[in-house]
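So, here come the structures, one by one.
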Structure I
Amino acid sequence: MKKNNVELEIRVPISELEYHQIKEFCNQNSDFLKESHHSDIYYSSKHKNFLANGEITEALSIRNRDNKVILSYKHYNPATAEKPAYNDEYETIVDDINMLQNIFDALDIEKIITIDKKRETYIYQNQFEIALDKIKDLGNFVEIEAIDIKGDMNELNNKLFLLADQIGIDTSQRLNNGYMWLLLKKFGKI
């Protein structure tokens, strides 16, 4: 789990061949952390539509991870001259998913999409998490995320891109939107 509430990452779609090449790089140069299955249910409020104008600047989700239920809120921050694009991310473990769903229902917070993801996670030099994802209905992706964000975010962002280049990832294909947006777009919901 992150040491702060900032997420700095690169996400790129990859082919099956690239998936295996990156996995080989990770097996040779990184520490395998875990293999997991994630189910993320995304929500939007009728009072504050997170999908307004076809852009997503906020996301509320219930994440099922390693037998834990996590309530997550993200706010997406676009790139500026001072900082690369990043997310504010707040998470907490939930004891009773049914009670949380009752609260959402009472507040008119409705389910908009579910992401089904199989992930293999590696740690590179204790600085970066490399995740190989297989997303149902979307395909394969690689994410490289800074583990502990401190110091100059631009410098850290440059290190993310240098690592991606070292691995052989075509960062010109970098996605600025998350899996939720991609699925909503694919299914014509935005």
Structure II
Amino acid sequence: MILGPKKLLELVKKVNLVEGLDKRELTYPEGAGFDIRLGEIHKLDGGKAFLGVTHRETPKTKTVAKYDAKKTSSYRLKPGEFVLMSSLETFNIPLDITVNFKPRTTTFRSGLMLRTGNVAPGYKGKVTFAAKNEGTIPIVFELGSRFAHAQFFRVEGGGSQYRGQWQGGRVTTKKRERQI
């Protein structure tokens, strides 16, 4: 079952479900969840990519844009360009909730394909998405703009505590590491 805005706002107050929500989301969220804002943009910057049975390694990244509440900044994503986008918001997910993301329709109407994941019960931190401009024209993003929609689901019977190494919101690995 998807949790609605009334219940989500209760959980924001009670268990700090999502930190850093925009005033709009705190007063009148749209739909059945929260819109998530763009906090940082990262480009792949060399290194290796490896996904093995017991180990993994992700490419190095370089932060190319970062939200600053004191000034408006933007990033121009060229056709064919791939980036990682991190949220402005920080998630604190209880053991009986999981979160899935959908792109806001303006993103794909502009040619942006957003690859999203799941936030497991017990996860704490910012979230990162993959994005690629599949269109034929550049897309300009203002940092702080809403780009994804988070839907929160109750986990019947409770979930297992997230133990993964992405806890805390890191964007990449520092070297090859053993998977938990």
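Derivation of every value follows stated rules applied to the coordinates shown; laboratory data play no part. This structure is a prediction, so every number in the text was calculated from the model and none was measured. Cβ atoms are built from the backbone, for glycine too; each structure is taken alone.
Please state which of the structures I, II yields 4.6 when distance in nm of label points 7 Å out along Cα→Cβ at positions 17 and 73 is computed from it.
I
Once distance in nm of label points 7 Å out along Cα→Cβ at positions 105 and 161 is calculated for every structure in I, II, which label goes with the largest value?
Going through I, II one by one, distance in nm of label points 7 Å out along Cα→Cβ at positions 105 and 161 peaks for structure I.
Given structures I, II, which gives the highest value for distance in nm of label points 7 Å out along Cα→Cβ at positions 33 and 49?
I
Out of I, II, which structure matches 4.9 when distance in nm of label points 7 Å out along Cα→Cβ at positions 9 and 57 is calculated?
Comparing all candidates, it corresponds to II.
Which structure, out of I, II, was helix-only ellipticity at 222 nm (-39500 (n - 2.57) for each DSSP H run of 4 or more, over all residues; to 500) derived from, given a value of -3000?
Traced to structure II.
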